[in-house]
Structure formats: structure tokens, C-alpha cells
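So, here's a batch of structures to check.
Only the coordinates and a few stated rules stand behind these numbers; no lab work does. Being a predicted model, the structure only gives us computed values, none of them experimental. Cβ atoms are built from the backbone, for glycine too; each structure is taken alone.
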Structure P
Amino acid sequence: MKRNIEDLRKDYIKDVLVESDLASNPIVQFKQWFEHALKSEVNEANALVLSTVSHHGAPSARVVLLKGIESNGFRFFTNYNSAKGKELDENPQASMTFFWPELERQVCINGSVEKLDPKQSDAYFDSRPQGSKISAIASNQSSKVKHRDELTKEVERLEKLYENEVIQRPEHWGGYLLVPNKIEFWQGRSSRLHDRFLYEKVDDAWKTSRLAP
């Protein structure tokens, strides 16, 4: 039987979020929620939707993986020549959205984005599996290709080339740090009366507000 999209709904009843339970620093609060997600074995807990905007004001979004939580922001890695890399060059502002349905929780992070120091990118690249390193070199990310064979043949060529070699990080691939100025924590509640708290950076301090659901 076909289901009407308008009838798809779920009542959220797993948890509550009250202001007295919040950490004073949102990155500390995020770490607490992230650790809970890991312990709860949330599927792909570090997956997030990264949203960027071009210099024309056109938005785009895609799923990437969080690869580090710093005291001042959130790390991810990609091809600098990709669509998102070019948009971040044009407009170094972005948002991250995490959704953990198993916990009925969402986190939205807005802020500025800057490239990591090359040594940090080198260290992460060196930790990647050989296949991932080769793919980073073989793929001109976001460019159009006629056939998948083009990619597989290039991978095969590079596998032979680097069979007994250490692969160095290509200059077009590396990391970014999103430095937040706003972070919102959302906890699903019954009858859509959700708990939402927003942290905003004001004069180098974090201010917390409850938002209407």
C-alpha cells in the first residue's frame, strides 16, 4: 500500500534538554553529545551535511565526515579544487548539520572556515589507507567524467606507480577548520514541542538562548 508523504510522522520521546544541563561552552557540549552518539552506536555518527554558498549566493550541500574536534572548531578534509573547495575560497562561511535519529538529536553549526596548516593535513593524509590516498590523487573531484573506467584505469596506474612508494599528500587536497559563531542543539520532544538552545558568540563569550520549536 502506498503511503502519503503528508502522513509520515514520528513522535519524539527519548530525551529532554534543559538549560541547567548545558555546558557553558558549546564545543564542550558538542563533545558530550558526540561521545553519547558513539557509545549509542549511532550509524555514521561523524557524518554531517556541509552547506556552502557561492559568490553568486547559490547554496549547495553534501555529506562529509567530521575528522576532528578542536577547542576552537571542527575539522574536515577534502579536495581543494572540488565544488565545495572553490565555494569556500569564494565565500569562507559554511554550516554543518548533524542529525542522529537514533537519539532524536540535531546540531547545527555556523561559522567561518579556514584551511588547516599543511603539516596537519600531511599528518591526517599519512594516516589514511593506501586506497584512500590513491583515490585522492586519481579523482579530480566534482569534474565531469564520461565513464567510470577513466577513474578505475587511473587508480590501477597509480597502484602500480606507488606499489613500493610512500604517497605524499597532493597540494590540492587537505583540511579545513570551521570556527563557529553559532551552534544550536535540538532535542526532539513529543507533539513537536522540541527543545532548542542556541549558543551565539558575543564579544568573545558564548551567550545561550532557548528557541521556540
Structure Q
Amino acid sequence: MALGFNQKQESPTWQILEYMKRNGSATIKELEDLLRVTTTAVRQHLNTLQGEAYIERRRVLDAGVGRPHHAYFLTEKAREVFACNCDDLALTLLEEVFALEGQERTALLLGRVGNRLAQRYQKSVHSTILQERVEELAEVLYQRGVLTDVTPQDDNFIVLKTYNCPFHELAQEHREICDMDEDMMRQVLGSNVNLSSCIMDGHTGCSFVVSAKSDS
């Protein structure tokens, strides 16, 4: 079974993998509710994914209760499915810039890269309503292989969460990449954007808090 990020969302196996990527794990009951199918059907999908080594079954303890139950988790092979397949040459060039150039020139380059990305994404972000703009940006990112969620917090704040990073290996060594992403979103949305949690710090995803700019 070949899997790829652009596989149709209607595919039950892909929905299972996305659910685990967003939530960290899944139980059979959770997947029954997600897919609206029987336990037998869920087990068939899980057996397929286990057979292909995309998921693994583990025994876990319920918090505060102590009773064990089984849950399913992504394997490293599945995590590679969600890796954004950026051009190897582009990533290699960035790595060489970091290695050969000083911090000031590297920051200048990343600023230019962020500007180019912002110009590209702005072509798909049209709404004048902030939440809709965030949703449009999330869709653009999703089409480019970045798994996203948009969650309004209240009338003033919206959280855009990404679950995989196009520059994961590079960002592990150079957090300036995270700053570039944050600044790119500010440009596209015309709003305040602050990175409140990051994959690089061990979180399940990167959470960008978006709020409208004040008039002052």
C-alpha cells in the first residue's frame, strides 16, 4: 500500500493517520467515531496499517485511573509520510549558507526567502475577514503538504496550528527558520502573529496565535 500526503482525504486509512498525527495516538473507539464505521471495519484498517508498519499498538495507562488499555501510535515510517518533501537542492543550499555565511547575511537571506513565500501565498488569500484569511492560508499550506488546524479562541485571537515542518531537519539546528515562518505569516495575513509553541521544543505541532493589528 503506497501512502502519500496528497492521498484523497476520503481514504479511511489516511484519515486514521491524520487523526494520529494531530492527536498523538488513537483508540478503536475514537476511530469508530471518526470514521462512523463498525469496530470490525476499524480493525481491518488498523491491521492494514500495522502490516505496512505505519502504526504500532501499545499498552497505556488511563490517567488518574491506572487501568491499562491499548492505543495506536504512528511509527517513524508514518512520520516520513508527513514530511514535507521540499526540494533537496534548496535545503542543501540553505544548509551551506548557514555553514559558510555569517549570521547577518544568513538573516538577510531568510528575510528574502520569507518575502518570496509571502508573495506566493498572498495570491490565494483574498478575504477581508481575519478568520477567513487564516483559513485560506491554512488551505494553501495544506496543499503544499503541511497538516493544519484553525481554531478561533475568541473574538480577538485565532490559532493556526501546523503539525509538520517543511524545514524540520534544518530548523532543529537553526531556529531562525521558525522566525522566518512567523514573519511570512504576518505579511500574508496583515496581522500580529506569534509562535506560542513549537515542534522543535517537543510539542505535537507549532501553534501560531493570530490577532488583528490595533489601529494605534
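Given 57, 56, 40 as the derived value for Cα extents along the principal axes in Å, which of the supplied structures P, Q does it correspond to?
Attributed to the structure labelled P.
Have a look at P, Q and say which one yields -8000 for helix-only ellipticity at 222 nm (-39500 (n - 2.57) for each DSSP H run of 4 or more, over all residues; to 500), as calculated.
P
If mean count of other Cβ atoms within 10 Å over residues 54-61 is calculated from each of P, Q, which structure is the one that comes out at 10.5?
This value belongs to structure P.
Which of the displayed structures (P, Q) returns the greatest value of volume of the Cα convex hull per residue in Å³, for residues 78-173 alone on calculation?
Once volume of the Cα convex hull per residue in Å³, for residues 78-173 alone is tallied for P, Q, the winner is P.
One of P, Q was used to calculate distance in nm of label points 7 Å out along Cα→Cβ at positions 22 and 182, giving 2.6; which?
Corresponding structure: Q.
Taking distance in nm of label points 7 Å out along Cα→Cβ at positions 126 and 150 from the coordinates of each of P, Q, which one would give 3.4?
For distance in nm of label points 7 Å out along Cα→Cβ at positions 126 and 150, the value 3.4 is produced by structure P.
Computing relative contact order in percent (Cα under 8 Å, 6 or more apart) for each of P, Q, which one ends up highest?
P
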